[in-house]
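Every number here is computed from the coordinates shown, using simple stated rules; none is lab data. A quick note: this is a predicted structure, and the numbers were derived from the prediction, not measured. Cβ atoms are built from the backbone, for glycine too; each structure is taken alone.
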Structure I
Amino acid sequence: MKRAALLIDGSNAYASGMALGFQIDYVKFLSFFRKRYDINRALYFTALPPKDMVSPLRPMTTFLEHNGYTVVSKETKDYINHAGEKKRKGNMDCEIAVYATKYAEVVDEMVLFSGDGDFRCVVERVQELGTRVTVLSTLVGHMVADSLRRQADEFIELDSMRADIEHMKNGAVKRYTLKE
């Protein structure tokens with residue numbers, strides 16, 4: 001079984017799931033990939049608001065850490081944009097690039113869950129190091145940059161995994177039917 005690293009761009013993964021209309025169950029997600037690879041690392045990258053702010057991301061990251069993931073995070077930063085509005089940002093691209101090149105030397109394959117075209121160059125470098133790269137994202141809503149998809153050795157459409165990784169409330173997917 002091939003050794004692999006799984007790198008998840010948290011904000012991109014969330015947006016991809018929302019574009020497809022479902023929530024990802026990250027326990028099932030990791031299980032899906034463990035059936036195919038010897039997972040060396042499963043990394044989830046996310047920017048978190050300051051600790052004094054309530055955020056649904058904090059309990060989620062704790063859950064991920066207790067369920068086989070390494071969470072790589074940093075605090076978001078506040079700034080004033082050109083229109084004078086206060087905004088908050090937290091970009092994890094640099095961290096993802098560093099970890100991708102770091103793990104490329106110890107795995108056979110890397111699965112990158114992101115559609116961000118900024119990673120095309122990172123994917124190319126990882127491939128130069130001899131590691132095969134699979135990009136996971138969705139074509140729906142233009143969530144994946146064409147340049148990233150074409151650079152990858154393989155592209156997996158997130159929707160093709162839906163039955164295996166969808167979060168189910170109360171053990172089942174809630175389905176709506178028309179009353180007759």
Structure II
Amino acid sequence: MNFPFDENKAIAIMLFVTRKLYAEKIKADLHKVFKIIYFADQKHLVRYGRPVLTGDDYIAMNHGPVPSRVYDIIKTIRGESLNCSCRDYSSFLKVNGHFLVPVAEPDLDELSESDVACLDESLRENKSLSFIELRDKSHDGAYNKAGKDDKISLKEIAKVAGADHTMLKYLSAKLEAEAAFS
């Protein structure tokens with residue numbers, strides 16, 4: 001299922017999550033931030049038929065799902081990206097080793113009320129979990145269905161999160177419609 005990637009929204013999401021973590025004196029390591037976003041996407045898919053982080057693909061990496069384009073933004077900030085990006089992301093975030101440091105406020109106009117609600121819920125549930133706990137929690141059925149370093153299906157993410165038959169049917173219809181137009 002493809003939604004157009006919204007880079008400004010992705011930055012707003014990362015800033016929202018990292019700011020909330022730092023406000024609670026919790027360091028925002030990449031793994032924790034990625035998993036908080038993943039679990040927010042699960043919730044949003046089940047409830048509203050779209051992820052919070054639209055247009056990104058989750059990749060099944062060793063320590064759980066990783067949002068590919070968000071990770072590319074992080075690699076660009078580090079100077080490690082093979083993709084040439086003209087945008088200077090360092091005015092939003094700094095990367096110190098495996099930690100994100102917000103240097104700007106999130107543009108909340110980029111986030112819907114439902115986005116914020118699912119992000120807040122995921123933060124409450126996952127902010128205190130250890131690396132191992134987050135890894136194990138995110139190694140769910142959707143993750144396990146994908147091959148190592150392969151894309152994880154949004155429909156499988158929704159299914160694992162408890163999407164009912166109606167929502168799964170909606171997501172399947174959306175997938176079919178997109179395939180027909182591509």
Structure III
Amino acid sequence: MPVTLISPNTDNYIVGKGICYIKLLADADYVDVGNVPEFETTPNIDKLDHFSSRAGVASKDKSIAKTKGMTLRMVMEEFTARNLGLALLGTPDVSNPGNVTIPIFQDNSVTCAVKLVGTNEVGPKWTYEFPQVEFLPSSALNPISDEWGQIEITGDILFQEESDSFGTASADFSAT
């Protein structure tokens with residue numbers, strides 16, 4: 001019997017794990033930026049409500065979406081030139097092998113495509129693709145702590161006119 005998203009179905013439970021890939025606008029291919037223990041998307045919508053007072057008391061009779069957007073937050077565990085470049089908003093200079101220099105806040109933002117590929121052993125493997133994410137100065141860099149160091153970056157997922165969406169999510173149930 002094929003597995004589907006129809007509920008209730010315990011095959012839809014998931015222990016989320018995944019590898020993140022980033023493609024800067026100048027790049028031809030995606031680059032593996034490592035394991036991402038946290039990957040979160042948050043949709044937001046700004047509504048415009050209308051209230052009619054025909055019955056004496058103003059009551060909401062219509063609501064429309066005025067703006068919609070989406071943010072992406074991800075935590076990376078690997079301190080690579082690419083990951084730090086995203087967090088510090090600078091282009092890494094890797095011309096000298098064994099020595100990397102990143103100008104901090106060189107750019108106002110970094111825009112790239114982001115793909116997360118599920119590697120979980122429980123549940124369907126989800127793949128999320130966002131053709132354009134603009135990372136802004138909002139990262140948190142934690143290189144010194146009693147725990148493993150982490151890089152947290154947040155970006156705005158940009159709307160794609162040609163697909164009338166912010167990106168795609170797809171599931172592979174074959175491993176379930």
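Upon calculation of helix-only ellipticity at 222 nm (-39500 (n - 2.57) for each DSSP H run of 4 or more, over all residues; to 500) from the atomic coordinates, which of the structures I, II, III produces -17000? Don't jump to the answer; show the numbers that get you there.
Numbers: I: -9000; II: -17000; III: -1000.
Derived from II, not from the others.
Comparing percent of Cα pairs over 25 Å apart across structures I, II, III, which is largest? Show your work: numbers first, answer last.
Working: I: 36; II: 30; III: 47.
Between I, II, III, the highest calculated value is found for III.
With distance in nm of label points 7 Å out along Cα→Cβ at positions 36 and 116 derived from the coordinates and found to be 2.2, which of I, II, III does the value describe?
Values: I: 2.2; II: 1.6; III: 0.6.
Comparing all candidates, it corresponds to I.
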